[in-house]
Structures are given as C-alpha cells and as structure tokens.
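No lab work stands behind these numbers, since they all come straight from the coordinates. Remember, it's a predicted structure, so these values are computed and weren't measured experimentally. Cβ atoms are built from the backbone, for glycine too; each structure is taken alone.
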Structure P
Amino acid sequence: MNAYSPDLALARKVLASQPFSIYLGARLTDFGDGAATLEVDVREELRQQNGFVHGGVLSYAADNALTFAAGTVAGPGLLTAGYTIDYLRPAQGTVLRAHAQVVRPGRTRVVCRCDLSMLDADGSQTLCAIAQGTIAVAETALPVAG
C-alpha cells in the first residue's frame, strides 16, 4: 500500500467534479483515518411513490462513500469494482448519512463497508441500509474534471 495522506479539500474537489453529486447536493462531512462520511439533504424529488427516499439515492450514497473511504488509504485513483447493498427499513428522515470505513486495504483492491442512516429533524439516527464494496486501485492516475 502506498503512503497517502488524506486531504479533505481534495476529496471535496473530487466530489464537486461529479455532476450527479452536485444535483443531489451531496457533501463530504468526514474524510480520513480509513473512513468517509457523505450526507444528502432529502428533498421531494429524491423520494419514491410511497414517500421514502428512493433506493437509488441510498445506493448512490453507498457507492460514493465506499470509494471515498478507500481513498483515505489508497489515494484518488479509484474505481468501484462492485458492491452489494441490503435495505433494512424504509428510509425516512431529513438527511441521509452514509458512513463507510475500510475493512481491508490492499495494493490493488480495498474492501469497505458502509452504514446508511437517516437523520430526523431532532438528530435521531436510524440505520436503514448496509453495503459492502470492493474498490479497485487504478494502475494509472485518473483525471479529475474541473
């Protein structure tokens, strides 16, 4: 594993270069020590027909949080190789929080897990999904748009 010093400002720049992340209003609130936390404020257009946050939004948050967590140990040249997500309960609340951490750093693959929780207006947190993913370390540096 190469020595890499996590940089929250660079991680936020990478997130800001993703048009879909901008659309969702995603923000990194924590980045370092083998973990990353991504949050999305819930708006009406992010809900499905029953009023719950759409599973695709949770899936997006898991994917990005897993990859950013891997970035804390492997640097910015990463791509999601695959992940699984298990929805535990309907996502209801005002803020979606995806907290991911590295389980096993490797030279070419980093395995991470992610807890997806909904925050209520009073700050109560409810776990609604969990994910596990494998993040591939790119052989060459990937460009960052912008």
Structure Q
Amino acid sequence: MLTFNINGKDHPLEVPGDMPLLWVLRDVAHLTGTKFGCGMAQCGACTVNVDGAPLRSCITPAAAVASGQKILTIEGLSSDGSHPVQRAWAEIDVVQCGYCQSGQIMSTVALLAKIPAPTDSDIDQALSGNLCRCGTYPRIRAAVKRAADLGEA
C-alpha cells in the first residue's frame, strides 16, 4: 500500500512500487487526463507536476513519488476550466487534436509558478520536452503569455 497526495488529497493505493506513476493515475486513481504518448519520456504527453516541477509520469516509478510529494494533474487545476492557464488555452484556441495539451498545460503551470512573466526563450526552454504533432507551437506560446497576463493561480 502506497499513499499518494494527488490534487490535494491523500490516496492510499495498493500498487507495486515499480508501477509507472502514469498507470497509477490513469488505471488505479481513474484520472485519465494525463495521457500516454511514447512511454519513454520523449513527448511530454504524460507530464504532471510533482512538488511544483514538471515530471514525466510514464517513466517514474510509483514508489518514487509516494508518501509526501504533492502530485498535481490536469484534473487538479479546475473542474470548470477557470484556471488561468486553461482560460488562456481556450481564449487562444490552442487545441487542434488535443492529445498533448494536458502535458503542455502542466509544463506551463510549472513555468509560470517559477517565472510569472516568461520570455519567448523561457517558454521555448520550459516546453521543449512537450511535443505537438499538430504544430500548434505559435498558439501555445501565445497562450502561455496570455496566462501570464491573467495571473497564474
């Protein structure tokens, strides 16, 4: 039994310590907003924030984040889309297919918590590990800037 603090709530879950956090979140905790992309931490679709830092959940063993660390998933931002980053994504109409977007958003949340008014270079560096097959990078950058204007919560 491992205890995870997910989106502000403790969840004691019976999972093996070597199970990837992605599968803990999706298959055991039933939080399916975090996506499986490549399984090798190369695409960023599985990004969640752990203690405020973006983390690739597809390669992170459950035991590495159990008991004490705070895991934030896309579901933990807001249920109604009112989080500033979610609002910015909607205003700028970022999403095309949408598959990578939860990872993009979670990386943006971490960036804005660290750098409230990021430069283009800051954005490019912070989101460089998040791939978008649809090529919405210009809209993603615009949405990050809009979220900064709205005030990251």
Fill in the blank from the handout: With mean count of other Cβ atoms within 10 Å over residues 36-43 computed for every candidate in P, Q, 20.4 is reproduced by structure P
Problem - Read-out mean count of other Cβ atoms within 10 Å over residues 20-27, computed value 14.6, structure in P, Q - result: P
Completion exercise
mean count of other Cβ atoms within 10 Å over residues 12-19, calculated, reads 15.4; among P, Q the input was structure P
